[in-house]
Structure formats: structure tokens, C-alpha cells
1. A value of 16.5 was computed for mean count of other Cβ atoms within 10 Å over residues 29-36; which of I, II is the source structure?
2. Could you figure out which one of I, II the value -6500 for helix-only ellipticity at 222 nm (-39500 (n - 2.57) for each DSSP H run of 4 or more, over all residues; to 500) was computed from?
3. By the measure distance in nm of label points 7 Å out along Cα→Cβ at positions 21 and 37, tell me the structure among I, II with the highest figure.
4. Determine which structure produced the value 58, 33, 31 for Cα extents along the principal axes in Å, calculated from the coordinates; the candidates are I, II.
5. Taking distance in nm of label points 7 Å out along Cα→Cβ at positions 45 and 77 as the quantity of interest, name the structure among I, II where it is greatest.
6. Between structures I, II, where is distance in nm of label points 7 Å out along Cα→Cβ at positions 61 and 109 highest?
7. Tell me which structure, out of I, II, gives 1.4 once distance in nm of label points 7 Å out along Cα→Cβ at positions 53 and 101 is calculated.
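Since every read-out is calculated from the coordinates, none of them should be taken as a lab result. Treat the numbers as computed from the prediction; the structure is a model and nothing was measured. Cβ atoms are built from the backbone, for glycine too; each structure is taken alone.
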Structure I
Amino acid sequence: MRVVMPGLILSLSLLTGGPLYAGAACVVAKELGNSLAIELVAGPNETVSSATDKGVERLRKKGFHKKYQDPHAQAISDLKHAYAVVIKTQYKTFRGKPRTSYGCGFSPYSYQGAEQAALLDLQNYSWGWKPAYGYEVFKKLKY
């Protein structure tokens, strides 16, 4: 087991001059499995927890707080600097119902890596989605 001294971490971050933490969260409002809206909150002065709370609050202010509507974090990152990509798809379920789904991904290296992570996120949360349905890049940012 490796032990890191908190004082050492604080000293190193003060030497680099950067923030001590950073974080991001993609918060999605869903109703019965259908995605209604998404909020991406990220920044060098955010923690995963604060980004999640801000995303939930933004969705609630937009009216996503009714019964069966569930705003929750779908993807999070504690990377200090990252590329973030949100993808969106609209398709019909096996039973013919229209469905909207989002995927959110983060990468320390590139938008392409973040998009690949977003695809994996989409597949994890939207079991009925197939690559043949396609998707669009809904939002991109670097923090």
C-alpha cells in the first residue's frame, strides 16, 4: 500500500500554481428511460460533487423535477484538464416508441478519445441503441 502525505500534495500544487482540484459531470434528466435533457458542468474550480449538484439544480430550474423525472449524474470525471464530448441520438425502440439518449465522455488527450468514451457511455445507459442508429455530437468543450 502506498501512502501519500497530504502536505506533500498541497506543496506540489502550490508550486505548480494550478487549482488543487477539478471535476466535471454530465447530469441527465430522464423519464421512464427516455432522456429529456442534459447539463455538462466542468471546470478547474469544480469538484465532481459540485459539478453534479450544479447540473441537477440547472435541470430542476428548467422544470425537470416532476414525478418520474430523475436528474442524475450519468458520467463524471476528476481530471484536472480534459476534453469533454456529449453525443445525442434519437431512435425508435423495439416497440416503436421514440427515444432520445445521450452519451458523455472525457479524455485527457483529445476530443476523439472523449467521443469514444461518450459512445461507451451511450451504450451503457441505452441498451436499445445500436450503432446503425447513428448519433450527433451535441456539445464539446475543453477545460
Structure II
Amino acid sequence: MVMEWKHLDYVISDDKSLINPAAVHGFLRTSYWAADRSLEIVQKSIENSLCFGVYLDGEQVGFARAVTDGATTAFLADVIIEQSHRGRGLGKKVVAAAMEHPQIAELTHILKTKDAHGLYEQFGFIRSEFMIKRR
């Protein structure tokens, strides 16, 4: 079942058929964490994740995704709002949509970020040391 959330004139949806991979790739090219990610990798990540698109009049202006086993853990990733749409609470709303989504609401959530700590702390995330192996 497709879920939607409204915020101002924007719609947030978990409907993958609405996702524009080229737009997501463009957003991510402006990020510190995925600037060199190829379109093919972006497409594969969309296929294998629970995705949330942010839309204004049908045009995609934001994105977030969760990678999960559906049983214990969900990793929140690639939360991004196109530059000209920032400052309207869309980041907060897309994170809220992900956190309340029935597929992952009751799971442990993990996030790796260098910024926006205040945003994520509003949803119960805490700063923590952990280990990671990069490819």
C-alpha cells in the first residue's frame, strides 16, 4: 500500500514508481557523501531500499531511503532536499515519514552523518561512536 504525507504544497510518497533516478542522482552529486556515486549505483540503491520522494507539482525535489532487513534494523540514508527547496521543513518531514513508516517504525534506526545532528536528535538519534569499513 502506497503511503503519502503532505507538507505545505509538497507531497512525500513511498511510491517507487514516482522516483526520478536522474533527479536523485543530481541531488546526490551536490552532497559530501555521494558526489561521486554513479547513476547506475543510485538506481540499484533505489531498487533495493524503502524510498521516500518529495514532490512539488509532480516534480521531485527531495529524497530519502531506508535499507532494512525488516526485522531488527533500518539504516537511514541519502536524506537530501534540492537546494532551492531547503528551509521549509522538508528534511524534517521526510525523516518523520521514514521514522513512522510501518515497515521500519519499530526497528532500531541507524544513521551516519557529519551534519544536521539537531534534526536527527529530534527523532531520538544519539551521537555514537561506531566502526565502519569503507569500500
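1. I
2. Working: I: -9000; II: -6500.
Attributed to the structure labelled II.
3. Values: I: 2.7; II: 1.3.
Largest calculated value belongs to I.
4. I
5. I
6. Answer by largest value of distance in nm of label points 7 Å out along Cα→Cβ at positions 61 and 109: I.
7. Clearly, the read-out refers to II.
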